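Alright, structures below, take your time with them.
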Structure P
Amino acid sequence: MKLGCCGAEDRFDAIQQAGYDYIEPPVPVLRANMPETDFEPVRRYFQNASIKPEAFNLFVPADLKITGESVDFHALTQHVETVMERASELGARIIVFGSGGARNVPDHFPRSRAFEQLGTFCAMIADQAHNRGITVVIEPLYSQKCNLITSVAEGASLIRDVNQPGLALLADLFHMETDKEPWQNLVDAVHLLHHIHVPVPSLDILISEGPAFSHHIFLKTLRNSGYDGRISVEDNSRRFVHFESEAEPVGKYIRDLWQEIGSKS
């Protein structure tokens, strides 16, 4: 297992110092809508960094629609090409495709047509990714945030339909538990899983605000089903208060839990 942490530029240094294996930045740090000169500082930073951005999230901006009447497929393709080119240059292996604002089905738009549009987009991104040694992972989002692909089971079905290398599945504890999705869906789809997100856990006095999540059962289900890939800590609930001091114990908690589960399997 490799453990990473999501974060934008203001957290890069702290993530490195906290001992994570990789950083998962948001795609906007790649400056995909800007010239190379704007991207250059990010390139230089990671040339000198001790760890790499092996994964990226926030793939497609909300105003660049994937479904509905206002889809500009040419603009989508240009965005994807630039993101893939710059991400691969920095060492990315995973691009997370959540992007609920971009993929949400508009009111009164036929869902069957939206699924066709999503399938076409997924085929395009899978091709672009595979050519660069990247895997795009579809992130199912909880139903109040998105109305298209809201469960691991639906994500697995879409991947089977597209059936192209370069496209795989993500499971996120935050989204699964928010919608009370059965853990069995992880077991059924484990062969399609290439990336995992976990929210910030409750750590006694350190981080106690907000909802508690079932990290143990989630990670146990994954490990006992054979998953041993990347896991990223993502602060969905905005639980970090003092990131510089909290990032390291959070990472240690996840590593220790993973090892404990392995020792008892």
Structure Q
Amino acid sequence: MKGQRLVLALVGGLLVAFLVTPIVALFTSATVSEVAAGFRHPLVWPALRLSLTTTSISLLVVVAFGTPLAWTLARRRGRLWQALESAIQLPIVIPPAVAGVALLLAFGRSGPIGSLLAGAGWSVTFSTTAVVMAEVFVSAPFFVQAATSAFRRVDPKLVLVSRTFGASPLRVFFRIALPLAAPGLGAAAAMAWARALGEFGATLMFAGNMPGTTQTLPLAIYTALEADLRAAQAISIALVVVAFCLLWLVRVTLRGSLEVA
């Protein structure tokens, strides 16, 4: 029995080694001074400011519109609602380049919505607005999926009792559902923000790669690889650290909420 468990552990360990080795190489293949020099590259700080700005805006949009949607999905049953939930989750599984093409066809100058905007003298493609739209498109499904699960963990008896005592649907939502689901919603927001921060393909296709306007951190890595590997490495390290901190925060938050429950 011990030998079988050892074999299983060794087989799993091979995958762990494969996943961990590139991350270790990322952190150990350069000295601290080299990484610091990479952060001084002129691409880094404009891309950082743009990423922080656009992801903050996209997160506000996702939370504002996604939270009521998640509550609605959590309270509804039936094939139609299941189909709608699957459609909302579709951007999770489609390639980012496909998402970029879809956004371009919908909101580009020749698209059904983009042509109307162009007629009003407003073009969203290859602009900072396009960056935010791409980030919302790819991150919203993560938030809605996790937020729906958080709302489904709310005891329906509490909702029923509140409605029995005359509480309005909005009062139930704000006074019962939101406080009880808050830890899960926080974790969902963290996941959505991390996905928006790492977005590359849809942004490149729909917004372009213009420094100071549409060049986010992942696009800055792509550009820096052509001339300065250390700058690309420095940005990559920063993104890995942020991602690790967010994952740790999500795990701690969810574990705490489950223990309270």
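Quick check on the output: 71, 66, 30 is Cα extents along the principal axes in Å, derived from one of P, Q. Which one produced it? Don't skip to the answer; put the middle values down first.
Details: P: 49, 44, 31; Q: 71, 66, 30.
Working through the options, I get structure Q.
Figure out for me which of the structures P, Q the number 19 belongs to, where relative contact order in percent (Cα under 8 Å, 6 or more apart) was derived from the coordinates.
Values: P: 19; Q: 30.
Label of the source structure: P.
Out of P, Q, choose the structure whose coordinates give FRET efficiency 1/(1 + (r/R0)^6) of positions 115 and 171 (r between Cβ atoms, R0 = 25 Å, to 0.05) equal to 0.75 when calculated.
Numbers: P: 0.75; Q: 0.05.
It traces back to P.
Tell me which structure, out of P, Q, gives 0.70 once FRET efficiency 1/(1 + (r/R0)^6) of positions 27 and 99 (r between Cβ atoms, R0 = 35 Å, to 0.05) is calculated.
Details: P: 1.00; Q: 0.70.
It was calculated from structure Q.
Thinking only about distance in nm of label points 7 Å out along Cα→Cβ at positions 3 and 131, which of P, Q has the largest value? Walk me through the numbers on the way to the answer.
On the way: P: 3.8; Q: 5.9.
Checked P, Q; max of distance in nm of label points 7 Å out along Cα→Cβ at positions 3 and 131 sits with Q.
A value of 18.6, 61 was derived for Rg and Dmax of the Cα atoms in Å, for residues 35-162 alone; which structure in P, Q was it taken from?
Details: P: 15.3, 50; Q: 18.6, 61.
Only structure Q yields this read-out.
Name the one structure among P, Q that helix-only ellipticity at 222 nm (-39500 (n - 2.57) for each DSSP H run of 4 or more, over all residues; to 500) of -26000 was derived from.
Derived from Q, not from the others.
Ranked by distance in nm of label points 7 Å out along Cα→Cβ at positions 91 and 139, which of P, Q sits at the highest value?
Values: P: 2.1; Q: 1.1.
Structure P comes out on top.
If distance in nm of label points 7 Å out along Cα→Cβ at positions 59 and 227 is computed to be 3.1, which of P, Q is the source? Intermediate values should be presented prior to the final figure.
Details: P: 1.7; Q: 3.1.
This value belongs to structure Q.
Rule-based calculations on the coordinates, nothing more; no lab input. Computed from a predicted model, the values in this text were never measured in an experiment. Cβ atoms are built from the backbone, for glycine too; each structure is taken alone.
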